[in-house]
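Below you'll find the structures, each written out as structure tokens.
Values in this text are rule-based calculations from the coordinates and carry no lab data. Remember, it's a predicted structure, so these values are computed and weren't measured experimentally. Cβ atoms are built from the backbone, for glycine too; each structure is taken alone.
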Structure I
Amino acid sequence: MTYRIEGLPEAEFEALSKLSDIELAERGARRVIADADRGYPCRVTLEDARLGDSLILFSYTSHDVRTPYHTTYAIYVREGADTPPPFIDRTPPVFEGRTLSLRGFAADGYIVEARLAQPGEADAAIRALFADPAIAYIHAHNAAYGCFAARIDRHEEDSL
């Protein structure tokens, strides 16, 4: 069993970068300048933004299902970010040093099992969740702030 983690597609957020600060505020969003090299996890690149990088902070629907597990919460997207190649059987840099809440969902959008993964434990926890055939995909959230980090899908090696 292998797994795949991809950043969100940058094209989905290009229009936000064209908006003024006032227009962003009207949509409940804001432009933020990173004041450190850590603490601003970009959901496109799946790495932390660097000091001085410009990001958009906005509400994002990460689990758009017709179940009680429908989820919308704040995320950061770095302006001008490019989506990297997928992470196959390895976790992205944005997981490093963070405690993660891993939520395993069935194909119908209902939760099957959840786990906390301490820093360095994400790979093992992902594999343990996918050992259950009822789990179709996993959502990773940063445990402290609760924001969506990434979706993790089963990956068939022959689909490369």
Structure II
Amino acid sequence: MLQLDIPGYGSLHLEKLVLDYNGTLALDGIMFKTVKDYLVRLSEDLEVYVLTSDTFGTVAKECQGMPVEVKVLQSADHTAEKADYITQLGAHYVAAVGNGANDSRMLEQAALGIAVLGPEGCSVQTLNAADVAVTRIEDALGLLLYSQRLIATLRR
């Protein structure tokens, strides 16, 4: 669990981390090499989930042996499916990270939403739904590993 008291913002009691795959953890279906170490370290304090449409069909191979639970989306409405997943996990305990338009409601539902404006870009709706925006996934994960950074960004 990650517990933070952020002046002027409120308290966060995070138990779960939900991550979009393509555009967030990966580019063109291949996970960024630096991400794997971050996920292992974060899994010591948080349950880690990867949600994906699996556009490139690579998520199972790329996440093999990682301490994450992978969910390949099945519905016709991935935006709603991701938001519903957050709700089922207990939104008040979830940090969510994404970049695509179908991540906007997921970030909105989560206790903490982080948008990544990386090489694939970021949907404006998702940026607006986020509590924090970063330019690299490593920075998003670093906010959770080094929580003083998150406090410095969100305090009022």
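Numbers for the structure displayed
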{"item": "Origin of the value 0.45, where FRET efficiency 1/(1 + (r/R0)^6) of positions 60 and 124 (r between Cβ atoms, R0 = 30 Å, to 0.05) was derived from one of I, II", "result": "II"}
{"item": "Answer label among I, II for the case where distance in nm of label points 7 Å out along Cα→Cβ at positions 4 and 36, calculated from the coordinates, equals 2.7", "result": "II"}
{"item": "Origin of the value 0.97, where Rg/Rh (Cα atoms, Kirkwood Rh) was derived from one of I, II", "result": "I"}
{"item": "Structure (I, II) behind the derived value 1.4 of distance in nm of label points 7 Å out along Cα→Cβ at positions 68 and 100", "result": "II"}
{"item": "Parent structure of the calculated result 0.65, given that FRET efficiency 1/(1 + (r/R0)^6) of positions 28 and 132 (r between Cβ atoms, R0 = 41 Å, to 0.05) is the read-out and I, II the choices", "result": "I"}
{"item": "Ranking I, II by distance in nm of label points 7 Å out along Cα→Cβ at positions 20 and 44, the structure that comes out highest", "result": "II"}
{"item": "Entry that produces -3000 once helix-only ellipticity at 222 nm (-39500 (n - 2.57) for each DSSP H run of 4 or more, over all residues; to 500) is calculated, selected from I, II", "result": "I"}
